[in-house]
Structure I
Amino acid sequence: MRIHHVMTILAVLLLGSCNTSKYADEIYINGDFITMAKQGHRATSLAVKDGKILALGDYDDMIQFQSSTTEVVDLLDRTVLPGFIDAHSHISIGAEVVNHANLSSPPVADINNIGDILTALKVNQDMNQIDSGEWIVGWGYDPDLLDEGRHPIKADLDASFPNNPVFLRHVSGHLGVLNSVALDRLGFTAETSDPEGGKIYRFQGSSEPNGLVAESVMHIVLESLPIPSKELQKEQLDKTFDLYLRNGFTTANDGYSTPTYIKMLRDQSQLAPFPIDVIALVGFKDMQDQLSDPDFKWRQYHNGLKFAGVKMITDGSPQGKTAKMRDPYLTAVPGCAHDCTGISLINQEQTDQLVDLLYSQGIQVFSHCNGDGAIDMFLNAHDQAIRTHQLMSSELRTVIIHSQFMREDLVEQYASHQLIPSYFTNHTYFWGDVHLNNMGQERAFYISPISDTDDAGITYTNHSDYPITPLDPMMQIHSAVNRVSRSGIVIGPDQRATVYEALKAMTINAAYQYFEEDIKGSLEVGKWADMVVLSDDPMNVEVANLKDITILQTIKKGKTVYLKN
């Protein structure tokens, strides 16, 4: 579709008023640009000046901006979208797990049983030359996909690792397993009480820890791990930047920045500007330094790093059975005998106080709520805070991260309060079958209800929560549109997104989530020239093949930062 020449004329007028050169630095031609400015808007060429879009339309429109120094790039009729904007992931954890043992089950890795876990840990120990007494860490085990159908416990690890503390991180990030050496090092004994918002699991009929821990206990473990040197941090972060760029992301997220992660990100951004924008969220448990520091800058980039707001965590993981539900789980929950509805990391009073404090200071809130019980709790706090401070919800842009187990009445409340759900449709594939078993069809079919959300006029986003699920934007789009589980069941057929809805959730809607819709998220004059080039047009392929589309090129501010060989 030909774009009206008014965009080009406007660009000329703007350049003339600034008395600057009108010539482009780059002109991209022979592309199929899906602008995301409005459904159906397309262009074939795009000009870039100083990293921003100067004009777009047909090649004839671009000639006036071309000089002898302009780089002209032929896109060979490939499809181009705005660069993908990561609505929620954990780039710092992604960098951290680069050197950890990969304990994921197929199709992510090859772990099928506890024996495979032990082998992977041994290989990792040898590869990284981990000496006796040093931590060995593995990431991503999933008990629902292991042949044993259960979490490992310390007895599974002790014989193979009698001299090293070992820590296995559950695929959700909300649970983990420690061997006896690790339990001793952390001082977790039969006499240790469960901390608030956490659980140390015990052998049945005993107070002795069996090795499994959850929620706030995980923070204790993570803060006890050794901090890598700045040189190793740079190496790990550079590898992670490369992963995001290879997947077409031009903006990444650090979904819960601890003091360690904050220092790492700030230190590394001081060494050199990041090749990708990183939007970090300060963890609520350690936010006082930022709240009390008048020089701490919220929502301002420095060398590619911006701290957007504060991340709250109200509950746990649905596949880990720690998400806070209104009604009980239908299957047995470890460490719980009856009325098992998950874990609240903070109670209603604490939630009320925290939301009130952040709203009163004008700080954007990102709240992790997986279960509908947690969502109910947050909505109560939100409603109370906006009444107390006479605030407009639309100005806050509060984001409810995951918003997994929704109800129709919750969608209505999101609409009335103009809250932004950041959905996690990858769950329909990775754990759709698990949710059917644990929750029943009615609840499982209504996870991440994009269709109803779009119909209600709500701005929503979609994310991978990397490294919880792979950093694969086409899989995110595929899961939103198809909602097919591992076994082939469509998890909520009425909530399947259109392809355009799925694209909005990762481009213009994600930009809106971060107050960046004026500079990102669509291909329009004056916005940053952040783009991703695809092998196929997602609007014109069979929806079953969306996941097979390849990222060919990533462009940040007009410059190619990734090109597939």
Structure II
Amino acid sequence: MLNFARLDSLGEILHDALFTFKSNVALIEANRHRETARYTFAELRHVAEGFAGRLQAAGFEPGERLAIVMQNQSKWVISGLGGLFAGAVLVPIDYKLTAAEQLTLLAHCKPAALVVEYPTWRQMLQHETAAALENTLVLVSEAPDGADLGPARRWEDPVRSGFSLSQRRRTDVACIVYTSGTSGRPKGCMLTHDNYIRQAESLSQIFWYREEDNFFSILPTNHAIDFMCGFIVPLMLGSTIVHQRTLRPQYLVSTMKRYQISVMALVPMLLKAFEKKLREGIDELPAWKRTLVDSLVSVNRFATRREPNPELSRLLLGPIHDKLGGHLRLLFVGGAFVERNTAEFFYQLGIPVAIGYGLTEAGTVLTVNDLKPFRGDTVGAAVPGTKVEIRNANDQGIGEVWVKGPTVMQGYLDEPELTGDVLIDGWLRTGDLGELDAAGHLKLVGRQKNMIVTEGGKNVYPEDIESAFDDVSGCEEVCVFAANYVWPRQTMLGEELLLVVRPKSDGDLEQALLELRARNRRLVDFKRVKSYLTWSEAFPRTASMKVKRQVLAEQLREALERETGLLPL
């Protein structure tokens, strides 16, 4: 179990780990089938210290901000580590945002230094607001020879300079992580060194992480889950991080097999993609083999009913495990709602899915299933040191989730009013609706505002019924709203559920509607969707591929009138 009572900052802890595990492999970068970088802990320490020295030689002071806009690669980790060694406040920014959106966040956090990939920097330079970075040290990676970088410098340029490990306190801010604000008021969550250290300690109490684990960093490192589970925790443990620059499905499994990936952090969308791949493989088997697989799954389910046993499961169901590399023993899944059937499918195959729940405002994880025994119907119990309460519960025990604990943020950067709305006497208002069962496990049912109350007094949460419309042929994606959430009204009357449908093509819509209507009829009457509308654009999503409901609602509101845009389902 991790215990850092004698150390005060992420920089100190990670620097110490790079010494302790110096001969272990720390970081591997692959691109397609080719390995492009490999570092031992000692080598990683050397290059990260060099980066820190470069910042310090340029006048970078402890407590100043270092923004990173990069996809998953070795230079992200080197820059992040070097920044922490120099006492930087890291600002991880989503590389998938537009240049305008990235510049909005950079203007808000005012970094002293920025690390950015060349294609992204080139787009930033073309934007009218790029002048805001004229006093920022900009280091651009992988720029072609002769490229005009404007005021920026090459990340790869050799710099000889001294290095000294900066001392930071636990109460100092370690990271500013944006949860929104690419349009409107930016919300940059200020998370301290203590927030991250206590999170790592609590996770190590629950899960059986090992030094010999290989962590596959598949989510963007700017995402809160991967920042912890694909960057901080593996290095603290002496484990190996593997990056795959090309995340096309045909390369993922070969990378997982080649590097014997044992632990991954995913979002539900990726988990569903893996589920589809496995189910298709099983369905293609001859009838007698499917019967055999069903029997072995039953044996495995009985043998692991109290806690996982990955070694036994691989012995029973090795060919299925080989579809995901053959060494996977833990999937950590969060960031959005995980369907119970999907989680149970993986557990029955002997691939444990630890379902967690958290917010950017509270580090990474507030509650998680400890798998002893496995439960797919909740997001688990509170992690050590964290309290969860249900406030203003209705007759069904459902109310707003409030949390308090060592991972809750200091507040939103330069937004005291927004901070005061969500942080009250040390408690964080999550805006999520849920209930606690007798075992202290949290069940989520939706967001507080995207909800309706039927005439019969039933509370209906659109997110709760969305899964009924998953995987409809002809549909690219669907989303359920309370219509009054999209087009607000000053009344509780006339509320209805709305299904937003993005068809794969116009020709697919008619067949898709037949299936959608059939599924809708199978829902209990008060959960049935009344109307639908078609939408041609891809739904806006977060880095974890969760639909940005508020943004989508705003887009619908601007483009369509309620009276003319809705059609009966």
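Of the structures labelled I, II, which one yields 4.0 when distance in nm of label points 7 Å out along Cα→Cβ at positions 210 and 282 is computed from its coordinates? Matching structure: I.
Sorting I, II by distance in nm of label points 7 Å out along Cα→Cβ at positions 42 and 378 from high to low puts II first, with the largest value. Distance in nm of label points 7 Å out along Cα→Cβ at positions 154 and 402 was computed and gave 5.7; which structure, I, II, did it come from? Computed on structure II.
Look at distance in nm of label points 7 Å out along Cα→Cβ at positions 178 and 234 for each of I, II: the largest one is in I. When relative contact order in percent (Cα under 8 Å, 6 or more apart) is calculated for each of the structures I, II, the largest result comes from I.
No value in this document is a laboratory result; all are computed from the given coordinates. Because the structure is predicted, anything quoted here is derived from the model rather than measured. Cβ atoms are built from the backbone, for glycine too; each structure is taken alone.
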